[in-house]
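Since every read-out is calculated from the coordinates, none of them should be taken as a lab result. Computed from a prediction, not measured in an experiment: that's the story for all the values here. Cβ atoms are built from the backbone, for glycine too; each structure is taken alone.
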Structure I
Amino acid sequence: MKYEFKVAWCPYCDQGWVEIVKSVISGKLCLVCSECDTVWSKPEDVRLDHPAIDQEIGRVEVPTLEVIQAAGWDKNIMKDDNAQL
């Protein structure tokens, strides 16, 4: 499913989905816009439009739902399957 872990429409560029991803290097979860690659450290920062401008995450991968649930971020995942680009 495309955009399986989307949490919001990007408030920064207004052109892509903000998705939960996992840094391959650090193993930490973060959020990245699918279009402009803006990064956020936590879901609350997306709603406040506080991107992590100085954060470099390197290569990312799609995390498992279990990893997202363990971090408590699953409540932020949008459930609307019709909101696809």
Structure II
Amino acid sequence: MAPEELTPLLDHLEHSGIPRGTASRVVAEVLAYFSETSEEYVRRRHRELQREGVPNSRSLTLIGAELAGRRVAGPVLSERQIRRLIYG
């Protein structure tokens, strides 16, 4: 989004008591989070789950379910498709 498109949202947040600088940073983080492609999400989430010690069989199932529940839902992917996104 262009910065001028965010002005009404930032004005609203500022009027609700959030300092403009804080609101601007939060909005930028939210936009970055939701601009992540499905492929980027799968890879990032797999790394996070690996660090937590979640076995691959469980992480592939979790990632598939999480993709379906995202605000802008990603495509329905099989475990095999998820594995290919992770490992190539």
Structure (I, II) behind the derived value 121 of volume of the Cα convex hull per residue in Å³: II
Answer label among I, II for the case where relative contact order in percent (Cα under 8 Å, 6 or more apart), calculated from the coordinates, equals 22: II
Per distance in nm of label points 7 Å out along Cα→Cβ at positions 20 and 52, the highest-valued of structures I, II: II
Label whose coordinates, when helix-only ellipticity at 222 nm (-39500 (n - 2.57) for each DSSP H run of 4 or more, over all residues; to 500) is calculated, return -3000 (choices I, II): I
Top of I, II by distance in nm of label points 7 Å out along Cα→Cβ at positions 12 and 28, largest first: II
